[in-house]
Structure 1
Amino acid sequence: MEKIIALVGNPNCGKTTLFNRLTGSSARVGNWPGVTIEKRSGYYRGIISIVDLPGIYALSSFSPEEKVAFDYITAKKADAVINIVDATCMERSLYLTTQLLEMDIPVIVAVNFMDEAKRRGIKIDISALAEKLGIEVVPLSAVKDKNFDTLINAALKMNKPIFAPVRKYESYQKSALERYNLIEQKFMPHIIVPPKISVTSVFDKIALNKFFALPIFAVIMLFVFYIVFGSVGNILKTAARFLMSVLSNGAENMLIKLGLKSTDFLYSLLLDGVFGGVGEVLCFLPQILLLFLLLSLIEASGYMARAAFLTDGVLRRFSLTGKSVVPLLMGFGCSVPAIMSSRIIENPSQRRMTALLIPFMPCSAKLPVFVLLSSAVMGEKYWLAVAFMYLLGIASALFTGGTVKRTLLKGNNSTFLTELPDYRLPTLRNIAATLKEKSAHFVSKAGTVILLGTFFVFVLRETGLLNFIGGLLSPIFLPLGFGTAELSVSAISGFIAKEMVVSTLAMLSGDEISGDIFTVASMLSFLTYCLISPPCMASCAALIGEIKSAKLSFGVLIYYLTFSWLVSFIVYRTALIVI
């Protein structure tokens, strides 16, 4: 019979890092609360099932992540529970430990970050702590892969603990006070924490300063933008285009040697469809990975939690909360996991609103559209158009949130509480795992959804149906400045996947996209429509899953369609006057 071990612990205790090390997985790792919102499972040495539960502070069922963990533990599906505690903040971590010990299941404590505790001069008497808890305690460093076999073997041999309940499963004020008194009297004497000014407290005096905090946050995000779309991003994009042109020329020569002509269907499909369409999307992979790399460094360092804290006051004016920052910033990468991560928000109205606003964020799938068209039309000044799209996406989200707050959610507020974790140096292995996961997702998407979509559009073009469909759609987009059949079809192809806009344009245009196809005004209008129009099918499915209302989901779709048309119309008419 399969053995199951569950991992339980506070947010930021290194639980998901331990899960990745044990199972060889690449689950998302970040130094801020709410990274894990569902349980994950994998296998240790292929025989022992490891379940990674959401990070929780107590056994209650108030927040979504607490409910997931609480339900799984109380159902007693696991043969043993490994409770990961943070060696640098034992008092808080042991609160959950005392609750777990009251349950009728085997529990073992893994004291993580022992290397960091040693650097801070924190001394933990592991043997004395194990004796007081009545269970085995294993010192651990998840980042450095230490004591994994010892930990798993101890968990499998662990018997059910005998622990006098304080107030079983409760988290009321009186029970909490009793628990902390117990921890202080019974366990903390075996943990010595020297008085010392930490690096985190020094940095936070600047990063959270009431005068400098928001400017620092703005500078960090501008730096990210400059790196991705400045010299480094341009070098990566140029190198990728060169590589793709070499592959395309090689493929063309091979087809000619096989006796195929430019008029043949297969020749046109491979060069125009695959290399002209899908290949154009893949050219932006290095730039997108650079964006993921910088955002991952910010997340892993612990600064993301500060960003949520700093922006809470501003976001409350738009029916959001500081916790909305994490999903919204994740939306710059991909809307699907960002929408799912909105579950960390306890208030149902704010959770739905955050999920609804995430598609306005310029995700990595929209990035190739912005860069391709703006660089073709505006040359070296393309970054101005890209910057405008990013600002417009954020402004559209805030406008929508503010409008809803003044109407549907008037007076609907909730308290925002978050933990500010210690600053930590991101580990190379975790960053590499994140980039590997993102690149694999992007390439697989290009090889499946985008390839099939490009093939479908190619067949429509060859059969003449494309002009018919485009003719039906063009009157809708004519007031927006891009009322041709090709551009109309390209615009709606983004409903399949936003990258499809690039592949469709590249395939239909034949030649390099230039001012002959777009003016600056029509290009800005086209990009605006791609930015605000309904997201891709995968994002729509995730959004519907979070909204959980067919009527509301339909209303959201109509809003996206109407709002994107109106904003594109305003941008086009304004650009005609200004530019």
Structure 2
Amino acid sequence: MRNSDEASDSQSQEDAAFTERIKDLRVLARKYAIKNAADFGKASSKNVMAKVMQEAKGSGVAITEISSIVEQEVTTVNAMGKESISKEYSLFEKEFEEKAKETAIKSAQHDLSIDGAEKGKVITRFPPEPGGYIHIGNAKQSILSDEIARLYDGKINLYFDDTNPEKCRQEYVDQIKVDTAWLGIKFAEEYYASDSIDEIYKAGRKLIETGKAYACMCSEEEIKVRREKLEECKHRGSSRDENMAIFNDMLSGKYKESDVIIRMMGDMKSQNASFRDPTLFRIKKANHYRHGEKYIVWPTYHMNTPIIDSIHGVTDVVRGKEYEIWEDVNKSLLESLGIKPPRMHYEARLNIKGTTTAKREIRKLISDGIVMGWDDPRLPTIAGLRRRGIQPNAIRKFVLRFGMSKTDGIVGIDMLLAENKKIIDPIAKHLFFVPSPREIAIEGAKTEVEIPLNPYENKETRKYSTGTDFYIPGDDAENLKEGDIIRLKNLFNASIVSTSDKIFAKKAGEGTGKSVQWVSKENSIKARVLIPSDLYKEDGTINPDSLSYVDGYIEAFASKLEEGDIAQFERFGYCILDNKEKMSFILISK
């Protein structure tokens, strides 16, 4: 009897333990269902099941049992109102945030960890030249720099490389600040290369004094030929005193532009062309947006940037791998100036198929009237992507998918649009838009209708009183014939009586008919949707059809939208309101 009792007790304990596991799985399924519904408006059994299974390994509960639990919890949650879901989610929101943070840290450590980096001792920087608007490639550099700084509890600085007075403008400085703030980057410091010119002049004098730099009066063509032939410049043998006198005369304005430059004493026999005595200073007498005519001798990027980085204690630099050929130049300069080099991290360029990130090319597109400006939705500038309805978190996630890879590639914008869709889908209001409209009169159609603004939650709605006249899409109207039944979504069926310039129908009873979009004529607004596509064709020529448009009618609720609001035009696509006065939208994606 004792053995029987022990066996019975053991079975009871196992049953109790199993019951507890079932209870725990039900709590887990409920949490993930609530989380999924809070994120996307409606819980998905497939998504919840995947999350629960990750944590249910080794539970001893059959998959069929777990699936049944998940289905029950998802059904319960989807029957709840939005307020109830939000209230319940708030109970364990912090728990999910902590998990997300841990996952982000592990991901960042995998892709962005740095040998030798210490917590609290990492300083990165983003160094745009304010000669245009920043683009997706610049965003990659800034976001990676930001992520590294976050990973090591460090900081990121904003450094304007503004030593080309011919290109740099305050307009671009202001826009770069707007765009980086929109991307969610918070800079610890902001500084300008042009504010440290005197420090850079001191460094230039030191290079000349130590024989590491010299004055060259050769023509551009002669310099080019000698570099190609690996021949040394005829001015390379000038004395240090001569070189210093020429540098002083440059500063005093004695020389004209292109008369003379200061070059680094590199290696004219080097297989690396960038190391063949690169230019360090040149004369540019253009008015500088920040300093006017105070300076006429300007350093190149490779002269001023190492010095500026040293002044501000930069420890880690993220650069495009195309700059890797300048590694020898940077090392030589830093060594000559006694400056400790930062850690260099080279990453591949991020190019999007069918467009361009080249600022010179974008300027020409603007001047030729091919694009509307730097914020044209066909351009990969941050302003252009924002205007097109791309969200900052979509750009960050898109960039981080590539990490610090050094493999160049051209990706389609579809990958970015897919990331964006995940973000805008739960928040976009669903509206009716009728492209290329045809008018239809429906006998007996006067009615009151209330339609949810989002099909996943019925709390917010719009109400209309309809008359007998409607607009339906031209494509839907094209093949209609007498006797056809159509279904006006969320409204009623209609039977086609005749088709001409104006279609006539009468309200019909129950039945299966072709579903068509509609807008009530008396509750409609004229609207236009701009449709951006690839700016360039496969052969590299301009695509004349890169920006098309569709005219139509949108339901009157659209008048409540503000510029920048995003809506899903059902059966058409996600659109952003670009100009409220003209009721002009831009298509984001299908």
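Rule-based calculations on the coordinates, nothing more; no lab input. Note that the coordinates shown come from a computational prediction; the quantities given were computed from them, not determined experimentally. Cβ atoms are built from the backbone, for glycine too; each structure is taken alone.
Computing FRET efficiency 1/(1 + (r/R0)^6) of positions 132 and 212 (r between Cβ atoms, R0 = 35 Å, to 0.05) across structures 1, 2 gives 0.20 for structure 1. I have -12000 for helix-only ellipticity at 222 nm (-39500 (n - 2.57) for each DSSP H run of 4 or more, over all residues; to 500), calculated from one of the structures 1, 2. Which structure is it? Attributed to the structure labelled 2. Each of 1, 2 could give distance in nm of label points 7 Å out along Cα→Cβ at positions 332 and 356, but the derived value 2.5 comes from 1. Set 1, 2, criterion FRET efficiency 1/(1 + (r/R0)^6) of positions 244 and 292 (r between Cβ atoms, R0 = 25 Å, to 0.05): the highest-scoring structure is 1.
Structures 1, 2 were compared on FRET efficiency 1/(1 + (r/R0)^6) of positions 436 and 484 (r between Cβ atoms, R0 = 35 Å, to 0.05), and the highest value belongs to 2. One of 1, 2 was used to calculate percent of Cα pairs over 34 Å apart, giving 47; which? Label of the source structure: 1. Ranked by distance in nm of label points 7 Å out along Cα→Cβ at positions 404 and 516, structures 1, 2 are topped by 2, which has the highest value.
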